[in-house]
Structure 1
Amino acid sequence: MDDKKRLICNAVLMGFMVISVLLPLSARGAENAAMVIEQAKAAIEQARQAGAEKKAPDVLSQAKSWLSQAEKEYADSQSILSRTMKMVVSNEVKSREISYLATMAMTKGLIAEAKSKKITVAEELKGAQKDLADYRTSLEVLNRKLAEAEAAKEVQAKAEAELKDLEQAKQKAVELEAQKRMELEDVQRKSAEIEALKQQDRLQEAQRVAAREKELAEARIRTEKLALQKEKDDAELKAKEQQMAMERQKMEAMQKKMAALEKEKAMLADAAKIPQTTVKSTDREIVISLPTINIFSSKNEIHSQGKAILDEVGAYLKKYSIGKIAIRSYTDSTGTAAVNQSLSEKRAQKVKEYIVVYQNISSAEVTVEGFGSTQPVASNSTEAGRALNRRVEIGIPTSK
């Protein structure tokens, strides 16, 4: 038992000796780890103050996670039992592990701070670029206004120069009038002097000189009056000529209008002589309307009576036509729209072919168009109305 106690005591003493040797070493490693942890905390705080919570939250979160692990490992390493056990096994390794975790936390904190500051600088740069663009826009507006002000200044200077010229002309006219008045007064004065010198030997010569100067002055006045009168007469003559030209133009226009009315009146009168037709006048043409029953047979061929009517129409066209002749054909509402359209086109074409072949009317001067039943002139509910709607109209222009 004594030996056993002795062995136990020796072991305990040996353990205390080991602890006394390792504790200082452990303390030095713990001090380094604690210092790195504090540095990591400081780095994370700087990142937070730089706005990393909003601008780099992911990196800041990683830094906090690393710091939390480092603090936990450090806290575990500070317990008596843990320190005693681990000093024997791997005290230096544990210190390096805690330092690594704290260093990673500090690194992430620094990265978060740098990222946040980078974003802040980018935002400030963007704001500065916008301010620069606004400044350039303001500068352009200012330059434009300055140019407008310079232009206005030039206009004002020109107006002032013109006003100055006008004032000078006015002053010159006043001076000229004063000069003429002075000349007249001088003549009168010299005449008075001559009268006063009648008793002197030079009286006659002075009178001749005064008379000559008076004549010259009066001649100048007469010349100026004649020039003014001529300008007035020329202006009146020009005005009269312009008035006469306007009156002449009005007269010519009236004569043309009267001639056109007379021609249209003659055209209407001659058109009214064509049998079995109706005639109307519009602003641009005389329209001769021919009922299709008077022109076409039941087989839509031009019968003999229709040929006689078209012969008279052809003679009328050769006498009065001065432009494109329009042949327009219409039907009643009996039948389909397609059939009526085709029928109206064929009838218009047959009338054109007849007057071209038998009345020597130029084909190029004749246009044809079919309207089917689209433009009735009477109700299609009665036979009489349908007969009026079945018609061929020939439009002859009254002027070019």
Structure 2
Amino acid sequence: MELRIHKPGLLTAALMAVYILSQNLLYLAPEHSFYNYLAYGLVLGMAGYVIFWARKLRLEKSALTLLMAAPLGLSVMASLVEVARYGDASFLHSLYGQMQWWIYGLAFFVFQYALRRHPSVYPALIGGFVFLAVVQVGIGIAQSLLAGQVNFTYIPTTKRLGMVRYYFPVVLMVLAYFWALNNFFNGRRRLLSLGLMAAVLFEVTFVQQFRSTLGGMLLASFAGFLLWRKVSAKKTALFLAAVVCAWLLYRSSNFLQQSIVYLLSGDRSLSVRGVLIDFILENSRARWLLGSGWVSSEMAYAYASTPYRTYLNWGAFVFADGGVFSILYSYGVLGVLWVAALWSVMLRKGWRIYRQQNHYLFLLFPLYMLMTIFIDIHWYIHDQFFVMALFCALLDYRAKAGPPAAGR
């Protein structure tokens, strides 16, 4: 018996609710694990229905099916490796620490099932999650502008070059940015698209101060610009206008000028990432196949934090700082092969969609993540793999079904 989707908006609202819960009610409430547990429970319930009841374990035979189920197997492997290496490790505690990866990998099957059951789910999902991205951007910018006066969000902060830095999860915002860029390239609602793109760029540059993210977005945007199928004179004029605007922004912003000087004179953040990567590569010589396991026990954490303790006198292990090398650390070559396979599938499908449908989102978004993958994996942390599951399901649907009537 399969669920009949009569009202795609209700299903979209349920999936949006999962994301809102996973993001601590979009950072407006004190952080509480209850929200994450509820989000995980909803996804497990929906995924269980789809996999065991509706599909009766007869899942679609495709590369994405295997790749989105693989995080569960890799997480089990990393938990077993940690238990084998460290006497104080617990298998369940280790597997629990990776829940936001493997559980949201299973969300792919929920998205995929919904998209196959009703064609209007595609525009509903796009519209709903772009709306959430706009809400995220609005909250982030408002909090940044009110910094020092009113703090209404519950999000980690630091300071860089005298400005407060807010660590809002960024992946859905960047997805919305490339959705807007695709609309701009295809001549749809260009002013609104430019407005959304500018807001996301402001958020990434000044609110979050994610320099690698900004660099990846700009490089992927430039690649899209080169692929843009328009008259070369218009492209040249637009490119020159963008360069002039960027130069004027740079000249008018002391923060941007100081950031460039800081990078050129030796960035401590990049330096410690280099130390972390060197540590991981040295460690992988002996543990290259299965990796060193997940980092959840005190002994595992003490060992993994060695580069931070040595370089910064800080007993921490920041998984995202190592980029794909952190995947190598915890999951070995098997984890790196998973990353390579997933990006190969995304880029191949994205390229085919671009060539056949003149749609840029599905090529540029994975290209942006690939450009930053050596020092950043935002898609893995902060429950953002839910966005990856959404993107992969939309990509798979668009590659097989072609452009929807709504043209999104």
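A short reminder: the numbers here are calculations on the coordinates, not readings from a lab. This one's a predicted model, so the numbers in the text were calculated from it and none came from an experiment. Cβ atoms are built from the backbone, for glycine too; each structure is taken alone.
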Candidates 1, 2; distance in nm of label points 7 Å out along Cα→Cβ at positions 221 and 285 computed = 7.6; producing structure is 1
Matching 117, 72, 12 (semi-axes √(5λ) of the Cα gyration tensor in Å, computed) against labels 1, 2 points to structure 1
If helix-only ellipticity at 222 nm (-39500 (n - 2.57) for each DSSP H run of 4 or more, over all residues; to 500) is calculated for 1, 2, the one returning -28000 is structure 1
Calculated from one of 1, 2, volume of the Cα convex hull per residue in Å³, for residues 245-356 alone reads 154, and the structure in question is 2
If mean count of other Cβ atoms within 10 Å over residues 277-284 is calculated for 1, 2, the one returning 17.0 is structure 2
Relative contact order in percent (Cα under 8 Å, 6 or more apart) gets 23 when computed on, of labels 1, 2, structure 2
